[in-house]
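See the structures that follow.
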Structure I
Amino acid sequence: MAESTRTLEWDGATGDHWVAYEEKYNAAVFRYSERLFAGADVRPDDRVLDIGCGCGQTTRVAAELAAKGSAHGVDLSAAMLAQARARAAEEGLDNVRFEQADAQVHDFAAGAYDLAISRNGVMFFDDPVAAFANVRRALRPAGRLAFVCWRAPEESEYSLVPRAALGRYVTLPGPGGANEPGPNSLADPDRVRDVLGRAGLVDVRLDPEDELMDLGADLDEAMDFVLNRPHVRGPLSEVDAPTAAKATDELRTALTPYVTPAGVLLRSPAWLVTAHAPA
């Protein structure tokens, strides 16, 4: 299959950015990592597939929980997978492996996994029905699926606050709609049920989760994190210096009310989705 735009994006500048900011991304979503693993209920002998594993933090957690089993992380980004392998080696994990693969079309062995998980990695599929059907075939009968995905962007301070501030001076790319690949593609619970049902999964359940995203330990860290995200850095580089300075000042003002002793915390509602393959 020809490389999709999504593949080229992640296996390039976007993936490189996530490697550079690996620790900040992990810190930002750590509360949702806890939600994911509470819902996934990884068992000691599970064979776990981690979809869109990125730099591999969730894969490594799964490997530790499935101490008698295994964890297999797949992602589009060679750079992130290299980081994932290095981290696993540092931690001495021998029941984990990483592979550059598109979970939508990859030829997984049928019934090879007891559990498939994803932390915000399943919203970018070009064809979500085909993708989840492929994941379902990779699960054993009654195998489990658990993933976290974002709810509607209008509910999210994490999305709205920086976008509104910067958008006064810079034209940012759209956040993506409910029916196109992107962070909001699975925001509609009815669409999630329809997609997973058409993919052959059963017992679909969506639990609303309302956690805070940690943008940084202080305002300077949060500013650095937001301003260097690819969808922000690109548009900012295309405007003149005074306009970029005004946008930066507006962002600092907008984030200031969210500074707390625990970090710069913004609400970012999500779904915890669980389902099963048919028995």
Structure II
Amino acid sequence: MAWRPEQIPDQRGRTFVVTGANGGLGEITTRVLADKGASVVMACRNAQKAQSVADGIDGDVRVEQLDLADLSSVREFAARQGPFDVLVNNAGLMNIPFSRTKDGFETQFGVNHLGHFALTGLLLDKIADRVVTLSSIAHKQTPKLWIDDLNYEKRRYQRNLAYAQSKLANLMFARELQRRLTAAGSAKRSYAVHPGVSGTDLFTRTETILDLFAKHGARLVGHPPELAAHSTLFAATMPDADPNIYWGPTGLMQARGPVKPSPSSRLSQNQQLWRRLWEESEKMTGVTYAI
């Protein structure tokens, strides 16, 4: 039988931090967690927009400003947080024109991976239970991880490959974090999930004519955001969820369907690359982990 949010245990007394919670899957994740009794910190770049969303949610939610494209904002956010239970690394950008973050990183890699890598490292001592990081089926679309040029200093920018690289990095990061937690004897867990395909505003930021069609196409191929959020909610709340499994839908080439163990690319399973990516991410962000 397919997993449903009705199976989520009572979350009263638990606190979640959800990045990018002002829309799409992050908003749905926040709504469901709050409905189950959790306290939720909505960590968002646009605090005003997030507050308008928070005002429409019944439950204990609060907005905190976080710009993943600015490491100083990441550090300030982390310093303001007290102990909590679960971090959901949900925020992301997809197929946007070339730009750089405040710290000089290619923006998709900087926001999707490096911002979350730094955030998780700065918060890890405060997290009681687990980290959930959203990857994507798009991680399969890159033929390699350009470990010697992660920041697009030497190669031509291709927005789709940049997105795929960032999502591959999300998956590798989550797996390497779990490997390190296990090696350290920690009870904390790290999960990688993917939502399949869903017609959210993620598909409307390319600044090309594709913005007129991509969201509607995603709706036809994939499933509604309410279903796409299931893999995140499953990994964030179910006590017996296995952190060594990549959770997500598997139907129609992983675009839709119930939460199940989901296949990933052979490249994503290269543990040597996990470690090299980790080391490069520490150098780029200046954040090291206390494990």
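With Rg and Dmax of the Cα atoms in Å, for residues 160-231 alone coming out at 16.5, 46, pick the structure among I, II it was computed from.
This value belongs to structure I.
For which of I, II does distance in nm of label points 7 Å out along Cα→Cβ at positions 64 and 96, calculated from the coordinates, equal 0.8? Working through the options, I get structure I. If FRET efficiency 1/(1 + (r/R0)^6) of positions 56 and 72 (r between Cβ atoms, R0 = 30 Å, to 0.05) is calculated from each of I, II, which structure is the one that comes out at 0.45? Going through each structure in turn, the value belongs to II.
Comparing mean projected area of the Cα convex hull in nm², for residues 32-175 alone across I, II, which is largest?
Numbers: I: 9.8; II: 9.2.
Going through I, II one by one, mean projected area of the Cα convex hull in nm², for residues 32-175 alone peaks for structure I.
Given a computed value of 0.93 for Rg/Rh (Cα atoms, Kirkwood Rh), which structure among I, II does it belong to? Structure of origin is II.
Laboratory data are not the source of any read-out in this text; all were calculated from the coordinates shown. All values derive from a computational prediction rather than experimental measurement. Cβ atoms are built from the backbone, for glycine too; each structure is taken alone.
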